[in-house]
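Undergrad: Following are the structures in question.
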Structure I
Amino acid sequence: MTDTSTEGGRRKDATDAELEFLRQLRERRDTGEATIATLQTDQRVLARVTDGIYRQPASALRELISNAYDADATEVIIETDAPRFRQIRVSDNGHGMDDIALGRLIHHIGGSSKRTDLGAEIGTTAEDDPDESPKGRKLIGKIGIGLFSVSQLTSHFQVITKVKGGTHRLFADVVLQTYSEDGEAVDSKFRSGSVKVTSIPADDIDAHGTEIILVDVRPRARDILRSKDRWLSVLGEDDEPDVVVPPPPPYHSGYIAASKVQDEVLTYDVEPKLPWEADDLPLVRMQKLFDALAEEVVGENSRPELRTTLDEYLATVWALSLSAPVAYLGKHPFDLGADDEILAFRLDNIGRGRAAQIDLKPGETVRQALGLKAGGPDPAGGFQVFVDKIELRRPISYKYWPKQNQLIDKPMLFAGSYSPDLSTVPAALRGGQLAFEGYLFWNSKILPKENNGVMARINGASGATFDDTFMKYQVSEQTRLRQVTAELFVREGLDAALNIDRESYNFAHAHYQIVQNWVHRALRQLANTHKGIGDVLREAKTRQNRAAAGDKLDDFASRTWARARRSTDESPPQIQIAANPVEAVALRRSGVVALDRALLPPAPKGGGRKGADDLDKREQITKAIATVLDGFGLLEGMPFVRQHELISALLALHFEDAQDR
């Protein structure tokens with residue numbers, strides 16, 4: 001049954017159960033009596049949501065943050081009750097839900113109104129674009145299961161929500177049930193749990209937002225967040241006698257035994273060691289968390305790892321800061337410019353050769369030079385996320401990490417955009433339009449190790465960590481690849497290639513394959529450019545070293561000449577090596593001590609840089625020998641051929657190849 005006349009005129013296609021729920025809820029609005037409903041999913045596969053399709057506790061919290069972003073929230077506050085984790089609260093100042101939106105959510109898990117025309121009627125999307133929030137943000141959510149990701153953490157949660165101008169808050173108490181293949185379907189829907197909804201009068205008419213309370217966090221989820229297994233090993237309480245005892249993480253939130261979790265007074269078994277002070281501001285705490293990783297760098301080849309440096313709680317904070325649509329700890333990579341001491345390059349969407357260097361003017365950014373849009377102003381007014389008084393920021397560093405013997409002493413940023421013309425591809429195959437911007441950032445060291453790889457952000461958010469295979473890149477570039485971090489900012493497309501957990505991709509999807517090819521081309525351009533610049537710098541350094549060695553040798557020969565002549569008011573004669581006998585004769589007539597290259601032992605056969613270096617070194621030593629011999633007067637009156645024989649013999653003492661001549 002459908003309905004087109006629901007109160008407010010906004011709601012269409014409501015089921016009988018949904019209409020009855022709304023009727024009872026409105027009748028009981030001022031009585032305090034609860035309205036009871038059954039949670040239902042639209043498909044069998046989505047019923048598995050209540051069993052937990054997400055891999056880590058951070059995954060569930062990530063989905064709640066994304067929901068708040070889609071609701072145009074500007075602030076999300078998460079309280080985890082660390083280190084006990086008995087109850088977790090997530091609050092936002094988004095639009096909130098009225099009875100119609102809440103009723104829709106309860107009766108259509110997996111049937112999201114986002115990305116549909118229904119969204120404008122319910123108030124979850126913009127009136128003129130179903131892919132945007134009411135204030136113009138590109139929506140992250142799509143399927144309609146984000147709220148129920150909390151099943152990873154608990155089977156009992158509460159939702160308190162209110163819309164601006166509303167006279168009541170809605171309080172929903174939700175109990176999820178475990179999915180079973182033997183579960184019965186009712187009207188092609190599958191029971192996922194039950195909910196009791198109560199209306200509570202509100203005096204703060206202008207207030208709006210949603211609070212989600214995870215009432216009783218599952219024991220196993222608590223143990224993961226408390227790093228229980230790790231601490232049992234560290235404390236020698238592990239039941240496995242042969243297990244290798246790991247060292248305690250340098251930074252952690254402390255540890256309390258399971259028997260003390262429910263105690264009101266917090267008693268630590270291991271005192272916390274956090275990288276910040278108690279009175280530090282939220283953003284300072286995030287900065288110090290990143291700095292703590294940086295301080296773990298030991299030696300030039302060391303790259304600290306999250307799993308060894310942080311406990312699970314701090315690693316969860318880190319994971320959320322990477323995945324959430326928040327600002328960077330420093331600048332957005334596209335806002336780097338000439339003033340940041342970087343080398344910037346434009347990526348070619350077709351070629352695999354070297355990327356074109358961007359000549360950034362003083363004060364100019366990569367964004368301005370290439371006309372990039374990602375990371376621009378937020379139409380809803382900004383987005384901040386706080387976890388236990390830590391302000392989340394993307395912990396990606398673009399500063400250069402000095403490394404000995406590293407020829408390129410500046411980081412390299414390769415950036416570009418791609419919006420392929422898919423109009424000629426059949427609609428069934430192209431999967432919609434695709435448009436994205438991206439960058440590859442080369443540094444002497446990527447910190448921490450887990451930031452090495454490529455990450456795709458769809459509408460500002462990511463459900464995955466960095467992919468250190470760079471989407472299955474097959475070219476052997478092991479050293480160089482470990483020095484690259486990359487991000488893609490997708491503004492249209494690719495989300496259809498996401499699997500239901502939002503943490504992996506359908507590799508066969510057309511959009512994924514296009515993005516994969518772009519990344520691989522970009523890596524080839526980075527490698528060619530990096531190698532080309534390295535070759536130029538290496539040649540320059542070699543020339544510089546040769547010149548320095550020559551100067552040192554020339555200085556020694558000059559001082560020896562002066563001591564031999566016992567003269568301080570004379571200078572050694574100019575010595576040159578002529579290309580042929582005619583040139584040698586002409587030079588001698590001008591007073592120069594000239595040697596004929598044809599009469600000197602040749603350098604070993606060989607081409608390239610090494611051959612040129614060896615020839616240059618021989619000539620430097622030849623000139624030094626001639627200077628010393630002249631100082632002692634040994635060349636005076638000696639025929640030119642004999643001079644060459646003497647110098648050649650002395651050269652043989654230095655170069656092994658000449659000893660056989």
Structure II
Amino acid sequence: MTLNPFFLQGSTTEQFLIQDLINEQLKIYGIEIYYLPRKIFKTDNIIEEIQSSKFDDSFLIEAYLNNYDGYAPGSDLMTKFGLRLQNEVSLTISKERFEEFIAPFLEGISSGIREGRITEYDFADLITRPKEGDLIYFPLGERLFEIKRVESEKPFYQLGRNYIYELQCELYEYENELIDTSIEEVDNTVEDEGYISTITLVGTARTATADAVGIVSGFVKEIFLNNDGSGYSGTPIITFSSPPSGGSRAEAVAITTSIGGIRSIKEILLTSTGSNYETAPTITITGGGGTGAAATCSISTSSSKGLFGVSITDGGRGYNSSPTVTVSPPTGFGAIATATSGGAIGSITSLNLVTGGEYYISTPSVVISNPSVRTGVLTEVYLSDSGGNPVASVGSGYTDGFTYDCSPGSGASLVRVLVSVNDSGAVVGVPTVVYGGFGYNNGLFQLDGGDGSAYVYGTGIGTASGITATGIASISGGIVTSLTITNPGYGYTQTPQVSIANSASIKGGVGIVTATAVSIINANSEVSSIRMVNPGLGYTTNPTITIENPSAIGISTFTYNEVVTGQTSGITARVRDFREYPGAVGEPSTVLLRVSLNTGMFYKGETIIGSASSATWVVDNHDANSYDDPYDTNEEIESEADDILDFTETNPFGEY
């Protein structure tokens with residue numbers, strides 16, 4: 001008998017024994033590799049070409065390295081398309097280990113059991129074995145290999161069964177597949193491969209600020225573009241004639257536009273309104289390569305003043321579009337008034353109108369300052385005789401339920417008390433302090449009225465606040481004409497201040513116009529200049545200039561492989577890298593987001609949001625050129641070739 005008689009040549013127990021021996025041998029002599037199954041999401045309907053796939057699962061399994069011929073010298077070739085790496089490996093894995101450890105997961109993927117893993121590509125017939133196109137992560141070389149061929153019949157049916165798979169693998173050439181296994185060493189192998197574009201983001205934004213240069217009279221109020229001209233290749237220069245001596249020349253810039261291929265002047269905006277013009281200045285338009293443009297202007301000849309110009313104090317940072325500029329409205333002169341205080345308890349006796357102001361369209365509020373806190377105030381008194389001795393009743397001729405003013409002497413503040421009187425007109429009981437005066441330690445006070453023999457003696461000393469006086473105004477013809485006291489208050493020890501409202505909300509009408517302006521940003525996303533559309537009218541003080549905040553500030557951090565979406569364009573991309581590079585001292589930092597698998601170009605100024613991190617940033621620039629593909633060396637090859645061959649010659653290879 002030619003075969004070993006001690007073997008049954010194909011029994012189940014013998015096959016299990018051989019499989020166990022092979023498994024044990026792989027665990028002893030093998031290396032650990034990661035098996036990454038390919039998940040196909042989209043294929044071409046005609047030739048079934050794979051268009052979209054990803055690798056987001058990994059399985060650690062032992063494998064025997066059959067050969068490493070691809071790592072030998074000469075495997076790397078320089079081609080006309082750049083450097084090509086041809087490393088190859090041959091690996092052996094256990095058939096049983098694959099079918100028991102990996103195949104059940106692949107079956108779940110194929111049937112859609114695992115949520116979010118459903119594929120449009122049917123590979124149910126391949127789930128029981130490794131399939132071509134899957135990846136192997138080879139830790140020894142820290143590289144990814146793609147399975148090109150699976151040999152399942154080598155050796156050929158020992159004891160009637162196969163026990164291993166032999167995987168013929170080539171170095172994986174990245175083609176924009178998504179690799180996200182959550183294993184850092186695996187995912188990092190393709191972090192810098194493929195088509196990767198760079199987005200510069202707006203980092204820490206800063207709001208620009210500006211101040212009004214001043215207000216003037218005799219200024220240029222409006223510019224009229226009588227003829228927009230044509231043929232302008234550059235920006236024309238706008239020149240105003242000079243004002244009389246002591247005035248300032250107006251300045252402006254021209255904005256050009258192209259309509260139907262013809263470039264003309266769109267508008268002329270003031271940067272300085274000038275001052276002291278008595279007649280409208282002449283406007284001269286020169287330069288820019290065009291002709292035919294003409295403009296005139298009007299001036300303000302009244303005493304009402306307008307905005308002279310705006311000076312930027314901080315250009316800000318992070319502007320991707322020109323921010324809105326808001327100039328506070330003019331209010332003109334406000335009404336002015338004074339108050340007179342006096343009387344027994346320090347009340348307001350009159351409101352005196354000094355000037356009625358101007359431009360009032362609704363009644364202004366009148367605010368009288370609060371009385372100051374009084375010290376040395378009598379808070380408690382008792383009924384006494386002229387010697388300060390307590391008594392139960394005293395005097396005659398007094399009236400019940402009346403308040404009485406009393407004083408310790410000439411020049412001292414009054415004290416006012418409320419007393420009770422019996423049927424004979426005598427004061428009885430304990431008086432109540434209505435107004436305790438100020439500046440006392442204690443003292444004896446004679447009640448006025450009656451027979452003059454009743455006294456109170458102050459015992460309680462403290463502090464007190466009075467009641468604030470109130471008043472109202474009346475207007476006519478845009479000015480305040482009168483003031484009326486509605487509550488005189490009390491407790492004023494000093495003359496109060498009177499304020500009459502002068503806000504823009506109650507001003508208006510002819511002679512008052514709010515200035516308007518527009519901003520210009522530069523390439524650094526800063527506000528570089530502010531130009532006036534209308535200098536306004538009726539200003540008495542410099543207005544407040546407010547510049548809109550930048551559209552957004554960078555929030556949170558993007559995570560590797562998450563999807564980012566442009567909120568304006570709808571473009572999506574996968575995050576490859578996100579980091580901030582500090583700038584030089586005093587310079588802003590640079591924030592870069594590197595993405596791949598993007599569906600288009602993100603817009604400058606749009607907000608992008610991460611699907612997983614919810615990070616929110618604004619795009620400053622999207623550089624669509626990719627500089628990260630290690631195979632993309634055409635420019636380097638061309639540069640080297642230029643040093644060898646002179647292509648300016650008719651025949652760089654010589655004559656023959």
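Undergrad: I have -2000 for helix-only ellipticity at 222 nm (-39500 (n - 2.57) for each DSSP H run of 4 or more, over all residues; to 500), calculated from one of the structures I, II. Which structure is it? Could the numbers behind the result be given before it?
TA: Numbers: I: -9500; II: -2000.
Here the read-out was taken from II.
Undergrad: Let me ask you something else. For which of I, II does relative contact order in percent (Cα under 8 Å, 6 or more apart), calculated from the coordinates, equal 11? Numbers along the way, then the final one.
TA: Details: I: 11; II: 15.
Structure of origin is I.
Undergrad: Out of I, II, which has the highest value for Rg/Rh (Cα atoms, Kirkwood Rh), for residues 153-304 alone?
TA: Numbers: I: 1.10; II: 1.57.
Max of Rg/Rh (Cα atoms, Kirkwood Rh), for residues 153-304 alone: II.
Undergrad: Suppose you compute semi-axes √(5λ) of the Cα gyration tensor in Å for every structure in I, II: which one lands on 91, 47, 18? Intermediate values should be presented prior to the final figure.
TA: Numbers: I: 71, 28, 21; II: 91, 47, 18.
Traced to structure II.
Taken together, the values in this text are just the output of simple stated rules run on the coordinates, not laboratory data. Only a predicted model underlies this, so the values are computations on that prediction, with no experimental measurement involved.
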